[in-house]
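Just so you know, all these numbers are worked out from the coordinates, no wet-lab data involved. Source: prediction; values computed, not measured. Cβ atoms are built from the backbone, for glycine too; each structure is taken alone.
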Structure 1
Amino acid sequence: MPVSLSALNDASRDEFLAVLGDVFEHAPWVAEAAFARRPFATVIALHEAMLAALAALPAAPLTAFLNNHPDLAGRTARREPLTVDSAREQAGAGLDRLTAEETALLVQWNAQYRARFGFPFIICALRHTKDSIFTEFVRRLDGDAASERHTAIGEIARITALRLTRKIEGAGMPSVHGRLSTHLLDTTRGLPAAGVPIELYVLSADGSAALVAEAISNADGRTAAPLISGRPIPNGIYELRFSLDAYLSGAGFLDVVPIRFKIAEPEAHYHVPLLFTPWSYSTYRGS
């Protein structure tokens, strides 16, 4: 269960470190530096104090800190065990399910990146699909050292903000979660469409589709809960599939309506409604 910010403000040093010591990868000293700056009015202020400790590092210790982060790799190429958080984050992006060819590519890119910049490729994996991570890896391999160091620190800020939201609750939480929702409207009847099966898939560059969520529309034409919430929506290509045939009693022209769209703002709210008749449909990005 998350610990309240007020309890952390009153905690002993050992209690404080027990909760926050692993937020920054293998760097409990970051939490210890923040402990000295209590109390915090908001969780954002706590995170900013931790980032300030990181920003105060000279170049050499900062590089050593960056090198405490693991390479992105498939299970078969993993030489050292991951921390619990890193394992969860890499698995969330599908990096524990790579093919042999994809694993070989990551091994090659990791070596090239380290040779070029002197530290590992760092990315907030929970904000990306596997394909998105691969695209970013290729793009950033052509960057310059100063830009990559700046980008790595920015990615660490995103990673640690997400970790904090799993551990702490209180005023001023970081805005790190996105939301994906839908709404079905039968424009012939002028009513919400209830009882329609809905599936959400994430699509890969190889043409495969992985089921992310499924639901049935309720009396309001919505789902009981957002299709994705409580986490970033990973950058990537998605497809919503609405099975309308049974709702239309088999008498319509439409069967399964697919809507394919791209996520590029993982912390945003994407609302993808479906307006339909038995013979046509339309959609848009709503609010």
Structure 2
Amino acid sequence: MKLQHVPARQGALWVRQGFATFRRQPMGFTALFAAFLFAVLALSLLPFIGTALLLVLLPLGSLGFMVATRRVLEGRFPLPQAFIEPLRTGRPRLLALVRLGIAYAVATGVILWVCDLVDGGAFEALFDAQSATDSTADVVAAKLGDPRLEAGVLLRFALLGLLSVPFWHAPALVHWGGFGAGKALFASTVAMWRNKGAFLVYSIAWFAVLMVFALIANLAFAILGRLQLMPFVAMAGSLVFSTIFYASLWFTFADCFASDDGALRPVPYLRKETP
């Protein structure tokens, strides 16, 4: 498995490839994302251990979508078994994935603990107020007005964003490259840094897609006089774009690394879209 450098414009192509792959199997990817959300909901309902187990399994979830995308590119249907396939590749890789999951859960827990210290629990208080059935608009407004809230939110975004760097490619490097957990985290960090231009464009492209969708949807419903329907459209749009985002993850990995066995070989019909 060799690290590759890609031009910054490749980030926009990754987004286009995600859309192109989704169009090949829209129902399959939608069903896969629905199964993923159901698993997340089921785990979140488990007392005590549910949240911790969910965090441990999140790296496996992103890897499952990569496996599913690769299946579609090979002309196969993206079945939920894509989430199980990485667990059947042998004991060393299974243990490496478990270590990655535990490391991710611990790191996330530490980040949230530090953020709670910084904002004095303001973010947690706002979440509780919004979730409570007896909360009033004044109570929520008071929580939103807490001056510590902004610092806590920004710190969460910054630290969780940094955490995604070593874990972005790590599960895929374990699955397709046979890396150990520590080596996979290091290689992922190096790959993200060397291709930071492409990932910056990738982030900007996704932001632009969401903003254009929001602008068009708001304008259309304003003209129709049906702005009350906008929350439902926004929810549906977020689910679709989240699915396409996960479908695009494979391409960010396949372009940043090359393997001697050809497992990450380019897909001709998508490569023709390169600017």
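Structure summary
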quantity	calculated
If helix-only ellipticity at 222 nm (-39500 (n - 2.57) for each DSSP H run of 4 or more, over all residues; to 500) is computed and equals -11000, the structure in 1, 2	1
With relative contact order in percent (Cα under 8 Å, 6 or more apart) derived as 16, matching label from 1, 2	1
Structures 1, 2, by percent of Cα pairs over 22 Å apart, for residues 67-218 alone: label with the highest value	2
Ranking 1, 2 by Kirkwood radius over Cα pairs in Å, for residues 51-114 alone, the structure that comes out highest	1
Origin of the value 21.4, where mean count of other Cβ atoms within 10 Å over residues 163-170 was derived from one of 1, 2	2
